[in-house]
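Have a look at these structures, which come just after this line.
Rule-based calculations on the coordinates, nothing more; no lab input. These numbers come from a predicted model, not from an experiment. Cβ atoms are built from the backbone, for glycine too; each structure is taken alone.
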Structure P
Amino acid sequence: MLAPSLVFVALLGAFPVLSQFVLSFTHYNMKFADERGFAGLDNFARLATDATFLQDFWQTVYFTVISVGFELAFGLAAALALNRIGRGRATVSTSVVLPWALPTVVAATMWSLILNDRMGLLNSVLVRLGAIDTPVVWLGPGLAMGSIILADVWKTTPFVAIILLGGLKSIPDQYYEAAALDGAGRWHLFRFVTMPLLRPFIAIALLFRTMDAFRIFDIIWVLTGGATKTETLSIYIYRVLFRYSDLGYGSAMTVALFLIVFLMSLGLLKIMKVTREPLQ
């Protein structure tokens, strides 16, 4: 009974993916219809010499490493704090989740108003406190990427905290009681009980956030549009596909991005040594 629906969903998901792979091996620019044809591996060879692609790749790596690192650190701290709260936990948890529940475009628009150099809230507060004499261009050269990372960390840290809080709730109290009887202090409990049993959940959070961060588009597009050295691979792909109408080369970059994220995911799973075996 479900077969027709499953076939429809498979085709709906498979067709765009397969079309990208097919187009990546062609010269297909909508502005130059006469130059269309089979390209072989030319588009992928072009990636290796594309200075913009390589620059955006390293900017994407920088954004991913810094933002995901802060999100894991703050998410773990938030999860540990929420796990210790007794009364009022539901209210506090709901408040923590609010940034993640906001649509990314809405959150990015809010941060664009906060970071605005002329009438932004951040500059207004800092000037009144005497911390700065003149407004700072937070989305200008040198500070734009840091400001974007701040907005992204604020937006997605709750997602990490929720996953890690679920992991903390799954750890039986008997482990802590047994370790405490052996004289283990808080640090030893955290290091030798909490962290080993929380490792699969950390791996899940790290995997999901790394994949999302490496494909970041919306928050950067709203805040800077990729200007002031904040362009990532997704924004460059957007420009090639929709502004330059180069479907062949843009599809090759899309396939390359897919392969990078796929290999990165496999590497993360191997490093974290996550298995499907239940915690013991």
Structure Q
Amino acid sequence: MKSTAAASASQSQGLVDDVLVLVKARLSFLVLITTLVGFLLGWRGPINWVLMGATLLGTALCAAGAAALNQWWEREGDAKMKRTSSRPVPAGRIQATDALMFGLFFSVTGIAILALFANASAAFLAFATIAIYILVYTPMKRISSLNTLVGAVPGALPPLIGWMAARGHYELEGCLLFAILWFWQMPHFLAIAWMYREDYAKGGCVMITAGDPEGFATSRQAFFYALCLLLVTLLPGVMGYNSPVWFFCALAMGLAFAGFAFVFMRRRDNASARALFFSSILYLPLLLGLLVLTKK
């Protein structure tokens, strides 16, 4: 009896773990953080907790749905790559049809929540995020190395969703959030592309690393985008959206991050790419937190 109960509990836990992988829980959590930052920067006055909660819930469902649809679409390629072959769909623990239905249901529900409780603009941005991610970026990964540039667009839209839910109209300050996230993703993704270049090739993904065996183009682009990111992050301070504290902290953090990209450009090895990757993970939440704390 105990063994049966233990087996049932183990199966339930296994299913929960598979669902978390299917929705890319860590990535979806990052989406929530960037959406929250966009909302907090766009809102004026006492927080409307219902609106903020609905915005986060709708965006979370959209992120989960998009992740499931992505893994449904890429299941054959994922099965060929070491880093993704154990995902629940290619491994057969979740049926492809179930992943498709799950992704569609969550995506539609998330967009509906944003349309009903936030506004049509936020809902449209959520729809655009899913559409670009699934219908443009995902198939493009097997066609052109420019997929990284396109893939950074849906990754940069969530803070703008939060902004639009709070403010209801576009402003330059909100667009700067999009730019910061877009430029941040480039060195982040290029580091990943270099570390897993052989795996991506096995999976049929056309990455910049495929035609760059020495890593010259990959590392130079990572450094270039890190410098662009540094310049973009200074604009909220220059334009008066944030206090002078933001300007000097963003400058110091940006120089440090660019330094990791520079080391990658000089060494072009897995160790320096990994250092750039982990520095990007540390850099972004610190930057976003400071952006909220120093807003005027």
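Details
- Taking FRET efficiency 1/(1 + (r/R0)^6) of positions 117 and 157 (r between Cβ atoms, R0 = 25 Å, to 0.05) as the criterion, the top-ranked structure out of P, Q is Q, with the highest value.
- Per Kirkwood radius over Cα pairs in Å, for residues 77-140 alone, the highest-valued of structures P, Q: P
- Structure (P, Q) behind the derived value 144 of volume of the Cα convex hull per residue in Å³: Q
- Value 3.0, calculated as distance in nm of label points 7 Å out along Cα→Cβ at positions 53 and 245, assigned to which of P, Q: Q
- Ranked by relative contact order in percent (Cα under 8 Å, 6 or more apart), structures P, Q are topped by P, which has the highest value.
- Identity of the structure behind -25500 (criterion: helix-only ellipticity at 222 nm (-39500 (n - 2.57) for each DSSP H run of 4 or more, over all residues; to 500), calculated), options P, Q: Q
- Among candidates P, Q, the computation of distance in nm of label points 7 Å out along Cα→Cβ at positions 29 and 221 that gave 2.3 used structure P.
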